[in-house]
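Scrolling down, you'll hit the structures one after another.
Quick note: the coordinates plus some simple rules give every number you see, no bench work behind them. Owing to the predicted nature of the structure, the values given are computational and were not obtained by experimental measurement. Cβ atoms are built from the backbone, for glycine too; each structure is taken alone.
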Structure P
Amino acid sequence: MRIIAGEKRGHTIQAPKGRDTRPTSDRVRENVFNLVGPVDGATVLDLYAGSGAYGLEALSRGAERAVFVENDRDAIRAIEQNLDKLRLSGTVLRQDALTTLAAEAGRGKKYDLVLVDPPYDMYLDLQPQLARYLPAVLADDGVLVVETGVRIEPGLPLTQRTSRKYGQARITVYEQ
């Protein structure tokens, strides 16, 4: 895997070993950021971060700050190694994504870009809590990107901008 664009373009990034993490392909990430548009100065929340590829891509493209939320120890280590290697700074939280999301909503934290990429088989169970808390953490002109399996169509109480299929993945983009 590599960073697609921005100041760290072309640099490779590490993914955690094993099958617990499903890294998003370079092609899908490139298309996601084409759909999202410029992220200069954005604050980013990367939930179910895995290798951190989405958040790292945002930082490379000019995002000001990124928070990576992941509860797998090997994935956290990969995110930290990627941040070090790329000389990028971000906050890495080893917590459950829903717990973090509820806490951030309770504190009134807002993000310009929220990236949600849970294990595909978990999405339908997570959707009610995501629907409850995601609108609260999305800034007024914020963008939310949800990656699910191709057969799952997320239903969230936000304005859907687009939904696209890429192989086994569906990318759905929402705005506030």
Structure Q
Amino acid sequence: MSMAGIVFVGSLVVLFLYVVVIYNRLVNLKHDTAKAWSNIDVLLKQRHDELPKLVETCKQYMRHERETLERVMLARAKVFSASEKGNVGALGAAEGQLRQGLMTLFANAEAYPELKADLSFRNLEDRISGLENAIADRREYYNEVVNNNNIRLEEFPDIIVARLFAFKPFELLEFSEDEKADVDVKALFG
């Protein structure tokens, strides 16, 4: 084999190895994104299971807050449906509605001292607040992983490998304008 042949074969081997490295990085990012979504899904399901308990506890005390309780349960159903379908856009909107409903519920609970003193309510409030914080952390991580994946899919030479093997970008979990807005505490307690 001539020197030109050796250089050509060597170049092909290096090119092949480079493509393999890029492919493996893209596969890792894809699976990291799926794992990050699964972590969110687990927390959403845990919260989904806790909300009916909270609503039932509140019903015993909050007889005049039926609309608030119904809004929480409707938003809960929307979150569950979007999560089951893997619809990131719908999930972001439903999450905003659920958070607004929960904020209203917890604010209205202040007017019911017996409810605030109920151990079950306090435990559920703490549990749901903890889940909300964990979901927020996981959403931040999910968006970071999605962003890293989507950037790699657009960078050269990764874009060539991504298109060749049909890698697709993921959707960021964005929040509704309502969820990003400051909370009007006076309106909640007024």
Structure R
Amino acid sequence: MSNDSTEPGYLIPVGTEPDYDQELERQISRWIRGVTGLAAEMVYPRWTDPQPAIPKNGSTWAAFGISTVPLPGMPANVQISEDDSEQWLWEQIVVLCCFYGPQGAALAARFRDGLYVEQNQTALRSAAGLSLVDAGTIYNVPELINKQWVRRYDITVTLVRKNTRTYNIKSIVDGNVKITGD
């Protein structure tokens, strides 16, 4: 089966693709740890299977969830060579960050404030290709965990990235057509 535009049928991307799933979760986890100073074992992705055991009550820790949303508009298709075309799509990554425990509010505020430090933004761009768009309000939303109320503070952060996918779309260099006219 051909995977280029010389044959009819579907095309799938070739080469590297944007990170999703566990790799994107790893990048977001490193970012949260880098800005807050939390240890690796104190930052968890939400909604995973199997769900890891959470720290005991009295610990300060964080959890996060990721949603990706394409920005409105059509992707750009750019012919980069005679054999390949790139598709550029700008995508929002919305991250719900939940900070738990006795220092949860302080940690959420440290995280929010650290987002606006240029060196932290540069590190995120170079490591993950993500740029900060907005950080929302910190909300106090206590959670009942194991029949105990735990302090929880949520903040939603919006990031943006440019996704590039490469397709084997051949350019028309020479057609077997003759154009005549005045």
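Taking mean count of other Cβ atoms within 10 Å over residues 48-55 as the criterion, the largest value within structures P, Q, R is that of P. Among candidates P, Q, R, the computation of Rg/Rh (Cα atoms, Kirkwood Rh) that gave 1.23 used structure Q. Work out the source of -7000 here, i.e. which of P, Q, R gives that when helix-only ellipticity at 222 nm (-39500 (n - 2.57) for each DSSP H run of 4 or more, over all residues; to 500) is computed. Label of the source structure: R.
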